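Heads up, there are several structures right after this.
Values quoted throughout were computed directly from the atomic coordinates according to the rules given, and no laboratory measurement underlies them. Since the model is a prediction, treat every value here as computed from it, not as a measurement. Cβ atoms are built from the backbone, for glycine too; each structure is taken alone.
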Structure P
């Protein structure tokens, strides 16, 4: 009985989405600029330090489709293609940050207004 309960708890706490080969990483300081830009553009405030970051070596699939460069998972997890995380001109990082700020996987008009 205890084993069944423990197994259920472990499954319930597991991340429902984790691409194969995902590795935790500390975001570079320049991500703070992306966050400030998304806060200003969206008129939402939050703490980007609450996000848990992961990189993946190759484009990955999600329930929404294949060949993803990044994905936000509620409440505060972001997976990024490794090359995207290193690209200072990429729109993907601020795009995923905006998902975190808004706490939605949807794409309301603010995404277009913010250019991501």
Structure Q
């Protein structure tokens, strides 16, 4: 792996998962550790269908702008398209990196992994 930012994110997820006992962090690190061609790309319509207001959607890959976000939620992902960021903000949602999720939401309980 040659992307130092990706390596750092994977390591942070693994360490935080071990420290806190939150299994979803380990799952996210495993998904990110896959080959780039195997990493997920999720559309906003998929996130909207699989979440409710107040949930935190964790995406181990990239969020794309296809579709509409029907309710404001927090989305934590490794990467976002520019159009997806605009649509998330327009819907009243919040976009964070996976590293920010670990730091800002240490006791997050309503996290759904979307892939």
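P, Q: which one has semi-axes √(5λ) of the Cα gyration tensor in Å, as calculated, at 22, 16, 11?
Source structure for this number: Q.
Consider the structures P, Q: one of them gives -12500 for helix-only ellipticity at 222 nm (-39500 (n - 2.57) for each DSSP H run of 4 or more, over all residues; to 500) as calculated from the coordinates. Say which.
Q
Supply the structure label, taken from P, Q, corresponding to distance in nm of label points 7 Å out along Cα→Cβ at positions 77 and 93 with the calculated value 2.1.
Working: P: 2.1; Q: 0.8.
The read-out comes from structure P.
When mean projected area of the Cα convex hull in nm², for residues 21-60 alone is compared over structures P, Q, which one is greatest?
P
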